[in-house]
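Next up: some structures, all given as structure tokens.
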Structure P
Amino acid sequence: FPDKGFQFFFDGPRLSLGELWQRAERVAAGLQEKGVKPGDVVGALLPTGPDILPVLVGIFRSGAVLAPLAVPAGRSLDVYIERLRHIITDGDMRFIVTDPRIAMLMRAQADGVEVMTPDQLLECTGQIAEVSTEPDQLALVQYTSGSTANPRGVSISNSQLMAGIRAIAAGTQVCESDTLCSWLPLSHDMGLVSTLTIFGTGNPDTHHISDPGAFIKDPARWLRYFAEIGGTIYTGPNFSYQYMLKAFDGQSLDGLDLSRWRLALNGAEQIDAHLLESFVERFAQAGMAPTVPLPVYGMAEATLAVTFSDLEARAKVQWVDRELLADEMTVEQVDVDHPKARGIVSVGTPVVGVELRIVGTRTGPRPSTPEAWQVWTGDVVPEGTVGEIEIRGDPVTSGYFQNPEATEEAMDHGWLKTGDLGYLDGGELYITGRTKEMMIYKGQNYYPEDVEACVRTLPGLYRRRCIAFVHREDSGAENMAVAVETGEKDPAALEALAESIRIRVKEAIGIGGIEVYLLAPRSIRRTTSGKYQRLLMRDRIENGSLQSLLKASG
């Protein structure tokens, strides 16, 4: 594919597939020269740029197993090192390829690990030793985002990786006339696997890539660049659409032509129904078609994609009674202006090669009605009933790397338990939350997303960031709590914000006397895909390791 390649934002270098392959061959030879054997797990800890792609492909080419690692950007260094040490130990990692600036840190923190830079590997002049590649051979260990627990290494074979790439290509109907753009880190499954689709035949000539910081710092500039190059496909988590919308709040759309935009894949975290509608309404003024937003569902355990929405239709939203949804695990549709309405977005139907079913969760108090009993038993439930999502198929992992206990826990007679809650309607999947994050308070079930949604619109929050959880005092008493980020510092303003949160939750959800924790900006931990780490934050607040600006009890 001589004309295909990668272009780096903004007006950065271009890397053709021919150049990429030549460098990857030298990287592979260099890895072998350093002692890397087929089947060894090699970590790739590099920022987005021309260096990372030859390293990723070179690791595959050498017969080693790729383990993408996130760079220490925008997070506590102590927390980052703790997470990295866990991954290195869990992955039995003896080799890491990293940036020269990070290499010194790695050598000090990772005993027994051979730390190499791309330049050192590219200096190799030897020939690569050919290695055999089998379909069931391990290709990738993708570490989960750790939204509810320590990251676990998802084992992905060669055949599973290729099945995942084919599923994405089929689900998006990507073709040579498309222009793909991404800022997603290549350490994350959404960034990595979507980027690898360029290697398929019939796929786009150029994939435009930027560092995540380029998007986060200036979403408006990023979107204008996307429009200027005629971008057609973009993939990002829900919060990225909020960033774009806010960036153009009050800003003119003059000169912004989004008429070529074909697909905006939205996944990795809960999709906000109100945001989806606002996004369509706002950017229709720049020529964006209403069918562009494409809600999707995926995870590292499925290589990436699980379900995709209909490419030709507008995103579907069902407004349902949130109390029945949480307490009885049943779906009753209501009007959008109903006081207990919650909007849930369809994420479509399973991609090629994937099967899906919904089973009862066996969680929460035993239901009081015969209709809801099936949910509690753990059986496959009918459409319109909430349960845990289970999947199986060609791109779905067989388990977690060197972790038989986690694998056994995740598997249900050949089906993978995702840990996500949802229901089917007309064959389409609607996701409602996470099994481990469902809150049980005074005998009733609550989704944290419902509490957060009513708080998020209040003035005074930093970037609408908040989490809800139930925690237990030393005495055993349970309390519903909300933690929000705020830039406020004045004591009176903090007290007023806490009171407005308590009032809003009482009015919208019917829970009085909640505890409120006001936190400094960037205190609430998120995964690389944007998921709130609610359980981790709950634990940090309970053990006192996270200081709050104000704790207010109702």
Structure Q
Amino acid sequence: MIRNLLTILVGLGAVPLHAEVLEVRGDRVFVTVVVEGKEVEALLDSGAEVTIFDTNTGDALGLTGGTEVEARGTGAKTVRASLVENITLNALGRNVNIPVAAVMDLSDVGSRLLNAPLPMVLGREIFDAGRIAVDIEGGRIDWVERDTQPLGKALDLSPSHGIETIPVEFGPLGQLRADFDLGNGSGLLISSKLATDLDLSPVGFEPAGGIGGSLLRAVVIVPEVTLAGRTFYDVRAHVSSDLQVPANVGVSLLRHFMIVTDFPEKRVWLIDRRRQTTTTDVSASPHGGRIETSPGPVSQWYRVAGKPSDTPIVLLHGGPGQGSQTFQASIGPELEKFTTVVYFDQRGSGRSDRPSNPDLYSIPILVSDLDELLDTIGADQAILLGHSFGSVLALEYAAKQPDRVAGLVLTGAIPDMPEALQALCKRLESEDPDAYRRSISMVDGTQKCEPFAAYDDKQRKDWIEQAMFPNPTVARQVEEWDNIDGLGNTGELGNALWSKGLMSYRFEAAERLSMPVLFIDGALDHQTAIEPQQELVSKIVAGDLLSYERSGHFPFLDEPFRFANDVQAFLDRVEASPK
């Protein structure tokens, strides 16, 4: 937690939405900003009233000649600082004007709190600039358009001593105000008065303090803390004698939520991450059940949720064999706000049956299962959203049953598998020539590259993840969601399809696609190739392609709010299109 007792105004240059990687180290979060054409790593701190540059950083950027002042943070002493004016920096893709920033020696803070240099603290100016989504566990931070209604529990922000506060309940004392402080990586902080009112006794003492040097603080155990409807028990806290509100809530508690802040409108939304990842949410099917499909029979799981709509959006997962868990835990609830969402586990996936007989799996069989699904939910038409292998099913079903498909959204799409494999081979050749040579075999006297044969199992998994995920944190989150409740991919579907020629798949029925089609491509997705998508779009009457410059194979995870907004706009377009 780092503060400065200055109040400033913020100016903002408007640019489109995009996402940045949020670097998480312990309970501290960092973003990379650009100042004077140079990249600088900054500690993100909603509790800092102004942005602060370390002296060395300031010198390197030419931030000199400011007004000398005394500043006090949360440490033991005041420190000297230089105030500089009118700095423009680029944060999260937007130009933000900093009317007044502080330049001071942050070496002590970096050494004590980070065990590393601290070049910069990005203060509340960025939060004052607009609505921002922060997903600490997911390692993502996005701008959010004002017309997007966030999920979660809405809390009022109220300023106190230059910092925004939120309501927090402390057991029998009820609701009190606490600083909302993403710069606090040291745990819950409570005032001496609150410790007395709760009749808490110290269980020890620990060094603490930010700018101004180290000091000792008492450590207490708070029996009960309730934030946005979620109760935490036996919470460790430091006691501060100079805290100006009852408490300060930092990353250790806030990371349990997905967060949307709107400082200008004095609101913050907290979305309990358990709602996104727990077994109860992922496995529950209050508006759904199972269908029996042929051949088999095979029992397949589905769930219907969200805002009522005559034309639901059916989510077709990838893998093959991944299941709907990641959809449910991420973008699905965002889509549910404006349309009916149908989650469907394909045969051999998720909560559906996984027969071992390979004869029960093929693309035509999976396509026919979709007919049974739409009949069961009573949908004459649907919009199909296919991810990765799911894009194959979406395309094939739309070509077979165009009258039942109002529109297609395809992301991480593979309309031409050989072209995607060729792109992987080119990447392999440029990045790892030895591995490329291992991937080459002779087939009928011709050299053939098989990229997945270049590495052993562990190396192959790492290489594929690097191709799909620009942010390793997202890769870990997908793996966690996929495997929740023992639902991970066990290979029955994928193995059967590989043996039946999936590697040679090409979609060859563009003339059948009369409905609107939207491709959403991740520019950092090296698992697919954009050229086949562009070629297919050129052949479709109502085709469009968006490329997300900061996304990999999962654009709905790398840039979720942009993705949801684009899907909503597409639904509006479908609604307005001639029937």
Structure R
Amino acid sequence: MRTWLICTLILSCTFSLFAREPKPENIVVLANKNLPKSRAIAEYYMQMRNIPKENLIELDTALSEEVSWKEFVDTVFNPLLATLVEQKWIEAHDANNFDLEGRINLIPFGHKIDFLVVCKGIPLKIAQDQEILDKENEGEKDIWDDEFEVNYAAVDSELALLAYPDAQSIGYIENPLFRNKSPSDDITQKIILVARLDGPSETAIKRIIDNAIIAEQTGLQGRAYIDLGPSGPDRRGNRLLEVTAAYIDELGFDLAIDYSEGELIGPDDRFDAPAIYFGCWTKNMAGPIAEDEFLFPPGAIGVHLHSTSAQTLHSHTDGWVGPLVAHGITATLGNVYEPEINLSYRIDLLLEALAAGHTLGEAAFYALPVLSWQGVLIGDPLYRPFKVDLKEQLQEVNRHPTWLGQYAVIRKMRLLEEVGLLSEAVQEGKNYLAKFNGLALALLTAKMQVLEGDPLDEVLKTLAFTQELAYIDPEEQVLASDIAKFYASLDAINQAIRLYIILVEQSQVPKNRLEFILPDAMRIAWRHGEALLATKWADQLSKL
């Protein structure tokens, strides 16, 4: 009962971002008529979310990710705005003139768009236009600091202002939805929530859509990882990650924080089932997250704080947002140009809104300080990762045990431990292990048994299935190594060596990971008289 009290307290701080529940019939989908896969993605999304076919708008625009202000205005903003007004999505009067950027000047009275979903093929970002900048600045000196006196921006951030009166292109506009738990109708009628379905491939983009729906049915399941950046004079990114880590911990997720001075989570770090990943300060993706075969679990939320994490969405390797999508992320955020961190997405607020039950689209705008700037949201805006609460998750995984289901059990166990119910936590672990053998759950249960003072034979019984494994998947190889070291700490040397044999000789461990696993395996073998095995592994290490 006390566990559910904790969960209730965590998730009871709900708030109403919008007066109405987002509905499929109020979603407008935008595609590029010059790119067949743009329409294919749009139609697939509309089919999966039951969005009426007439809600699709196709534009005749450039195929490049970056366009000029003139291209943006002439082929995206103006034709889209005209269509939205004609189709009664936006209510407005025509002022019969244009602004300095060439945009149609309207006097807007509001809109009925819950989300505007932009599909691959619509330009991503707008290049700097010095001529427009100079015109904007005429007679207006020293309004903006130099770093903000720019008009390059994310297309989506400009589209959010389709119903916003007199929006200038220079600098940024404060987002009235930022940290606003009960915005007025006047505010919500000015801002259009924009999300993008984009990435390196059509397959990866459709996987975003599929995985959002899967995760809504199962609830978010897995571990959380925080990858702190290298220490330096500007610690704002790390401080934001530390605040976010504390919130993740309150939610009960099994949390790993990388404090190392290395740039990223390494080949010797656990990275099984990353449902939540937040990191900072590395330009391009690397480490286990970038391995060719690696995929995030359904519903995973991942953000890496970097100035130009979304400078392109069409590369599998450049930046972060594109590669994250290529590796199966369901929801991510980024910046198309340098945003200045205080004006970038607040990932702690994103998680706060998601955990309160809101959609990804609502949460992203709650977490975004400014518009007409650099931010872009990639994902299905209807996605609710916490639509299914922990209690419902556990009921389902106990009826139908799965590999990911063990992480829901781990979450409950951590919450039980937090309130001093260690024996109940151990029993939860044992109950699930009787139905499904999960390495992560077995290790946590065994560690809690040691804390409880259980006899050694009972602890070893929990881990016994690890001795019968024929192969260990790459995602769990570091976890298996941790179990082997745990065996050794219990002086269960035969079991430790057996698990190392399964790892080293049967599981096709990558070289960069073997470099970390073999030294531990060798030390244990040498200390306990397994000289031949230790020598064999030493020889193997020397040849890596």
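Coordinate-derived values only; no laboratory data. Everything quoted here is computed from the prediction, not taken from an experiment. Cβ atoms are built from the backbone, for glycine too; each structure is taken alone.
A few notes on this one:
- Of the structures P, Q, R, the one that -12000 was derived from, the read-out being helix-only ellipticity at 222 nm (-39500 (n - 2.57) for each DSSP H run of 4 or more, over all residues; to 500): R
- Distance in nm of label points 7 Å out along Cα→Cβ at positions 29 and 469 derived as 1.9 - corresponding label from P, Q, R: Q
- When distance in nm of label points 7 Å out along Cα→Cβ at positions 181 and 533 is worked out for each of P, Q, R, structure R gives the greatest result.
- Distance in nm of label points 7 Å out along Cα→Cβ at positions 237 and 341 - highest-scoring structure of P, Q, R: Q
- Comparison of P, Q, R - label where mean projected area of the Cα convex hull in nm² is highest: Q
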